[in-house]
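Below: a set of structures, written as structure tokens.
We did not get these values from a lab; they are worked out from the coordinates using the rules stated. Keep in mind it's a predicted model, so treat the numbers as computed, not measured. Cβ atoms are built from the backbone, for glycine too; each structure is taken alone.
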Structure I
Amino acid sequence: MEGHVSPGEYKDVILFLATAGVIVPLFRRWRISPILGFLGAGVVLGPFGLGALSDTFPWVGYFTIDNPQEVGQLAEFGVVFLLFMIGLELSWERLRLMRRYVFGMGALQVGLCIAAIAGVAITFGVDPVAAVAIGAALALSSTAVVMPILTEQKRQHSTAGRATFSVLLFQDLAVAPILITLTILGRSGGDQAFSPKIFLAFAPAVLGIVGLVVFGRLLLRPMLKSVARAKSEELFMAACLLVVIGAGLVSALTGLSMALGAFIAGLLLAETEYRHEVEVTIEPFKGLLLGLFFLSVGIGLDLSILAAQPLLVLGMAVGMIVLNASVVFGLARLFGLRSPPAIEAGLLLAGGGEFAFVILSAAMGDGIVDRAIGQTVLVASTLSMMCIPLLAALGLKLGGRKVSGEGLSPEPAPVADGGTARVLVVGYGRVGRLVGEMLSRHDIPWVAAERDPRLVEAARRAGESIFYGDASRPEFLRRCGLGTAASLVVTMDAPEGVEVIVATARQMRPDLTIVARARDARHAQRLYELGATDAVPETVEASLQLSEAVLVEIGVPMGLIIASIHERRDEFRKSLNRPEALGGRVRRYRRNIEV
């Protein structure tokens, strides 16, 4: 069966992949956020950039996006995957501790910004209902732009970072009520603004959230457990994508945003042993789709409106930034934040957001906002969104680089998150379990990683800190806390797997103490070559224990036995760890550790 393939059908995809391949490494080399690169590329490749010249120069059409609507629909998944990953990094307990800032500071920010922006619009002669719709659109900041910036600069756990995320979370929660209210106002012509129908319209959204939480708790863990037993990376990836997209679609069917449904799914999975493996699996999709989202935002910038009314558009963008930043700064100070982090949070939340497109499109479709006014507001919002990386850099300079928890309730930092664990144990069979028990006896916090879902489930039931996942992947080790751990213990019985993990961990952390289980003396020597601090051969230890047992039985004094066993063990270790046998690699590792 033959099929005809038209290269033109794939032009948009090729342009996006080429843009990603050029912009990301180039901007990282220049130490500039790739977000600006994608936004700028969207402007250039869009119908209002090079596309405007295609009639005069037909060859330019090969370098423009032909279907911005299709790109925009796919780009929405970038926000969905971003919120899912944010949910994975949180937990219900952390969310509970942040409730004062989510439902206090966040609610006040949305309400005050809507009122202020609507008030300004009314003074310029805009209809009150339309002014409220414009205020609701411009009061919401960009989660898709702000959170990657915070993550990239490792500021998400700073005072300003957590306050910013709290406000962004409430803004995401407010999208559905805003859309439902605008729909009812549009159908009723604004005559039933306070009708009980508005509150009844929220019922499907509330039921949707309850359904996601209930069914998620009942189904997510058993489903991932079943998939993990198949030991197929492809199947696990498919299950992760099903969870993200499925939760988003269920949320959308009940009137909520897809991003909010994905966030709830992430929160539910954050409590499970599959959390870190899911994070590693989803991360590439999130990065690629977020790049596509930023590209679509740039595509939507109508340069003709900016050229026709530059003072009006720029004035709206600057005014919105100043107003939003001022409101957030005042609320941050009211909620106990010091001036530097309050300024930083204000600048991070000053720009427009992705939901402005959703809200204004719905308002224009329902006839609430005049289309000409709505398009002008969208251009101003897009310009403000493009300024967020610059505003974030200014906020970092004014707020300082120190990461502290002053002004916010302290986050719980359980060992289960891998953040405070001093020892990471890879492999939790009989050997790993004994290692964990000995660490617990000495009150040393630890976290374990295991590929067998049955062992993980049993350890979880016993209350142990363990995660399912492949420890040979650097990103998984990093998410389990290798970056802050003092030691790594590898107890797996697969020699090749042990070697891969030791080599990977040593490359990531030259100063890390690595103790690994070896099959025999030759395997131990190989592990020393790969950078293990200490390797314990099974055959050697078994021989020493047998020798100890027989010496005790024939009446040799225990003190002499213990001394001789330790002496023989040291001889084995020295013979395996001698510099002439190991070559230059171990010597290099030792120099790094000494430095």
Structure II
Amino acid sequence: MIFRLLRFARPARGRLALAVLFGVLALGSGVGLMATSAWLISRAAQHPPVLMLMVAIVAVRAFGLGRGVFRYVERLVGHDATFRILADLRARVYERLERLAPAGLPSFRGGDLLNRLVADVDAVQDLFLRVLLPCTVAAVVGGASVGLAWLLLPSAGVVLLLALLLAGVVAPWLSGVVSRRAERRTTDLRGELTSHVVDTLQGAPELIAYGAAPEQLARAAQLDRDFTRATARSATTTGLGAAISALAGGLAVWGSLAVGVPAVRSGALDGVLLAVVVLLPLAAFEVVAGLPLAAQYLERVRRSAARIFAVLDRPSPVQEPDAPAPLPAAPYTLSVEDLRARWTPSAPYALDGVSLDLAPGRRCAIVGPSGSGKTTLTAVLLRFLEPAGGRTSLNGVDLRALSGDDVRRVVGLCAQDAHLFDSTIGENVRLARPSATDEEIRDALRRARLLDWVESLPDGLATRVGEHGAQVSGGQRQRIALARALLADFPILLLDEPAEHLDIATADELTADLLGATEGRTTLLVTHRLAGLDAVDEIIVLDEGRVADRGAHTDLVSRPGPYRALWQREQATAPAPQLA
């Protein structure tokens, strides 16, 4: 996982190398400041001429200033490189989610996907800022510190080396071993808690209406307690690593003192340099102080990376061609021949042997009970789902030979659960064509039979619709979505259950308006309501993925069959007309 993440750092490797360089200079200045200061204090105690101390005085000033400047530049360059890497990684995850949706994401919850896109990607920054950079800098500066101590007194170099290995290798290893389970649990609980909170907020009205809110909140509280305990265990590991590092630093000072004093007595070490030998470990241990915490961050990054790559490695429900064929010229004819499709390789066929032709200007309706394969057909035509057999073509060109984006520039969708963003009516419609003028938006709303209502509002097009269109009715939400589809001006328009979740009267009125607004446009209407279908050219009845009947409305209701049965059932349940 870690090596795969490092591949994302290739474009920024120059900046990362520069950050390492300035990190080495910053910590090296700290070590130099401590060593030079120790020598200066010891030498000054002997009252030599001031000129003999000028080099050390200047060095102290240079190291003091350089430490802050180099640290600032190291942070600036390091964060710049890391944020570039994160931006690229987040873009790739988003692009992968776009390719997987909607057929490839059934096992992911919305809150968990959000957590992977935000929190898990953010956690990757720790790999560069808190693991790789500190470890590389520690290796260079720590090695230089050991070398300096060795030059002054070999035994002091050995003591410093052993202490640095204890604090920089053993302590991080122990922290990593102890924190591995805690970090895995923390990451999983963070994702679960995020998903639960998002579900609770989105379903708050239903939870309150059915009295299920206390149970849902109790579950959230339990997840929060579990997450807090897991975080506390992680903090305990952090404290353990810090304690070992501090102990090793103290042992290094005492060990240097233990070998330095006899060396001064024996004449093997100049007395002025004793302070350098003893105080050098204090500066050197600043280099390895954060390595136990780096081991914890490494475990956190590894777990987050696994969750990210679970998305990136998920097989695509649609295979894009390596060399897409050019999009054929208009006008467009969409043909389906003996189509078979299913959502997973082991699932039964949702479509089995379906054929239809959508010539320019032709309008067809797909009807049938729930689960008959109506929505599956739209998913295949939009290149959201790979067909398992048969052929779908645009002007004779197989859809599988075309880029999915090219197909969706010709074939557009107005779905049953069309999403409205928490913005204005105008901006929600303009989403289809950002360059559209207000007059073009009003024209689309007029064709969707919504302009009179919009203009009656105090803010008109600037009226906000709320999150998920909460401030408008279901029928108004569908008409806004239709206006968006009409503004996009797709040559072929798919209407997938546009009247779903609406009362019968509103559904029939909306269906009639949809058919009126799409007159003369190539249209495929997927619906469970039969009212108004006498306006389409052909009706195809699906049952368990197969074509059970097809023909014009008048023909289908005149002969026994599944369509007439559906029609009679609908007429029997239709509300009686209101008397004036």
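Among I, II, considering only mean count of other Cβ atoms within 10 Å over residues 478-485, which has the greatest calculated value? Working shown, then result.
Working: I: 20.6; II: 26.1.
Answer by largest value of mean count of other Cβ atoms within 10 Å over residues 478-485: II.
Of the structures labelled I, II, one was used to calculate percent of Cα pairs over 37 Å apart, giving 54. Name it.
II
A value of 15.8, 53 was computed for Rg and Dmax of the Cα atoms in Å, for residues 422-557 alone; which of I, II is the source structure?
This figure was derived from I.
Can you tell which of I, II yields -22000 when helix-only ellipticity at 222 nm (-39500 (n - 2.57) for each DSSP H run of 4 or more, over all residues; to 500) is derived from it?
The read-out was computed on structure I.
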